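Engineer: Quick heads-up: structures coming right below.
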Structure 1
């Protein structure tokens with residue numbers, strides 16, 4: 001949407017801005033990778049506070065609009081899908097779980113707005129939809 005509305009240079013600026021924010025809000029040993037046009041993967045090594053880390057990232061994005069031209073900023077939002085490694089699922093299973101959670105987060109964002117965070121184990125049990133209805 002940003003490329004169509006504001007041009008490719010604005011889209012590139014937003015991708016770079018998002019990548020920088022993700023790098024700033026992860027720990028040494030964690031990693032960030034671009035995974036498609038406007039998607040990123042954040043790998044957290046043994047983090048027991050996943051929800052807190054994701055909330056910190058979402059808050060950092062909300063607090064830091066992207067400057068697309070001198071004096072013009074865009075407020076970015078994110079839809080976050082979180083998955084934890086399941087023994088035997090492999091990398092493909094982990095990515096599929098995160099993708100499923102992200103699409104649930106996008107559906108919630110489309111309905112409610114904001115930058116939702118969905119965890120795969122909650123998506124699998126129907127919890128995010130219940131939370132979205134209650135919000």
Structure 2
């Protein structure tokens with residue numbers, strides 16, 4: 001399948017992954033899932049995605065462990081540098097001033113606050129894929 005219909009979900013909450021992933025697959029999208037920073041980076045090296053759904057707070061085994069928000073910001077930064085055409089939707093439960101500033105700097109297409117409505121999230125992702 002081409003990049004046009006491919007979505008990467010970077011999220012550590014399995015209920016969100018299952019719900020959103022299943023809905024998107026049923027609508028004909030190819031969905032890959034990463035539950036931590038390492039998996040996300042591997043997927044991003046191996047494939048191109050039309051849209052990435054990125055939870056800004058991710059578990060990580062790297063140095064960023066002290067500040068889980070930085071893990072998501074690092075992925076966002078790399079995405080915008082290496083794949084500028086890829087659309088990004090950031091999910092966050094809380095956001096401190098520094099993280100908010102950094103997220104804005106890397107200009108995701110959308111920022112959604114958890115808990116997020118599954119229907120709204122799916123429609124946002126599908127809309128970004130279709131707009132290309």
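FYI, it's all coordinate maths here, none of it is from the lab. Quick caveat, the model's predicted, so the values are computed rather than measured. Cβ atoms are built from the backbone, for glycine too; each structure is taken alone.
Engineer: Starting from the value -17000: which structure in 1, 2 was helix-only ellipticity at 222 nm (-39500 (n - 2.57) for each DSSP H run of 4 or more, over all residues; to 500) calculated from?
Structural biologist: This figure was derived from 1.
Engineer: Can you rank 1, 2 by mean count of other Cβ atoms within 10 Å over residues 7-14 and just name the one with the largest value?
Structural biologist: Ranking 1, 2 on mean count of other Cβ atoms within 10 Å over residues 7-14, first place is 2.
Engineer: Of structures 1, 2, which gives 1.4 when distance in nm of label points 7 Å out along Cα→Cβ at positions 55 and 79 is computed from the coordinates?
Structural biologist: Clearly, the read-out refers to 2.
Engineer: The value 17 for relative contact order in percent (Cα under 8 Å, 6 or more apart) was derived from one model only; which of 1, 2 is it?
Structural biologist: The read-out was computed on structure 1.
Engineer: Thinking only about distance in nm of label points 7 Å out along Cα→Cβ at positions 71 and 95, which of 1, 2 has the largest value?
Structural biologist: With respect to distance in nm of label points 7 Å out along Cα→Cβ at positions 71 and 95, the highest-scoring structure among 1, 2 is 1.
Engineer: As an exercise: percent of Cα pairs over 20 Å apart, calculated from one structure in 1, 2, equals 48. Which structure is it?
Structural biologist: Checking each candidate, the match is 1.
Engineer: Determine which structure produced the value 15.0 for mean count of other Cβ atoms within 10 Å over residues 23-30, calculated from the coordinates; the candidates are 1, 2.
Structural biologist: 2
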